[in-house]
Structures are given as structure tokens and as C-alpha cells.
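Please go over the structures that come below.
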Structure I
Amino acid sequence: MIPSEDIRRRIIELEVEHRDLDAVIETLTNDIRHEELQLRRLKKRKLQLKDHITLLKMQLIPDIPA
């Protein structure tokens, strides 16, 4: 099992990348000459990051017996 501190560190790294992508996507969206394909790829990567962050956060929640 991965130590929870490593998981927290990875979550922070992914959240930073997610915010950076937000800024890039916003900049591209405001640019009239933006590449639609590039924008779609960035948005897809952003969604992948969000999903990965969610999965990592779920690993931090202890299992509760039924």
C-alpha cells in the first residue's frame, strides 16, 4: 500500500497541473486563432487529472465496515 503522505503529495502535484491547464485553456479560449484540436486535448487531460485526483482522494478515506 502506498503511504498516505505520498498520496497527498501526488494529489497536490496533480491539482497544480489541473490549475495550470485551467489557465492555459482560458488563454486559448480567449485567443481567436486557437487550435480546436489542441483545446480538446487539453480539456480531456484536465478531466483525466480530475478523475485521478478523485481516485487518489478515495484511497485516503479509510474503509468503514458495513
Structure II
Amino acid sequence: MAKVMLRYDTTGAISFYVAKKDMEETITTSEFDTEEKWGGEVKLSNGETWFIEPCAKKFPAEVVAKRLGE
């Protein structure tokens, strides 16, 4: 599990940043995508899949995420 910063980038896409790995990717898809419930399994632009506990879609936000498929 890792602490992840989520924010909108300059194009309006959601950026996924893991400070410990100095990794910043764009979220390409998410399992849930409404204002009230966003998250679940998310796919990143580098092909990785992570799980974020569904929550309200308010960014910037710091969340705990778990990498899937390790």
C-alpha cells in the first residue's frame, strides 16, 4: 500500500503521484466515476492497476492505494 496524491493535471486528466517511487502517471480508467463515488480499480497510463477505496471526487486529495497484480 502507498500514499498517493491525486490531482487534476493541466489537461484536466487525473494525475496519480507516488512520492516514495517518484512515479507520476495519468489515470486512464476508473471502476467508479461519479462525483459522489469515484475510485475502485484504476488503470494507469503505464499499464499498472491499483485499488483506491471509493470516495467523493474531490481533488487534490491524498489517499491510500494498493497495487493489484503483484
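Comparing I, II, where is mean count of other Cβ atoms within 10 Å over residues 3-10 highest?
II
If relative contact order in percent (Cα under 8 Å, 6 or more apart) computes to 31, which of I, II did it come from?
Label of the originating structure: II.
One of I, II was used to compute helix-only ellipticity at 222 nm (-39500 (n - 2.57) for each DSSP H run of 4 or more, over all residues; to 500), and the answer was 0. Which one was it?
Checking each candidate, the match is II.
When log10 I(q)/I(0) by the Debye sum over Cα atoms at q = 0.11, 0.12, 0.13, 0.15 Å⁻¹ is computed for each of I, II, which one produces -0.21, -0.25, -0.30, -0.40?
The correct label is II.
Rule-based calculations on the coordinates, nothing more; no lab input. Just so you know, these numbers come straight off a predicted model, no measurement behind them. Cβ atoms are built from the backbone, for glycine too; each structure is taken alone.
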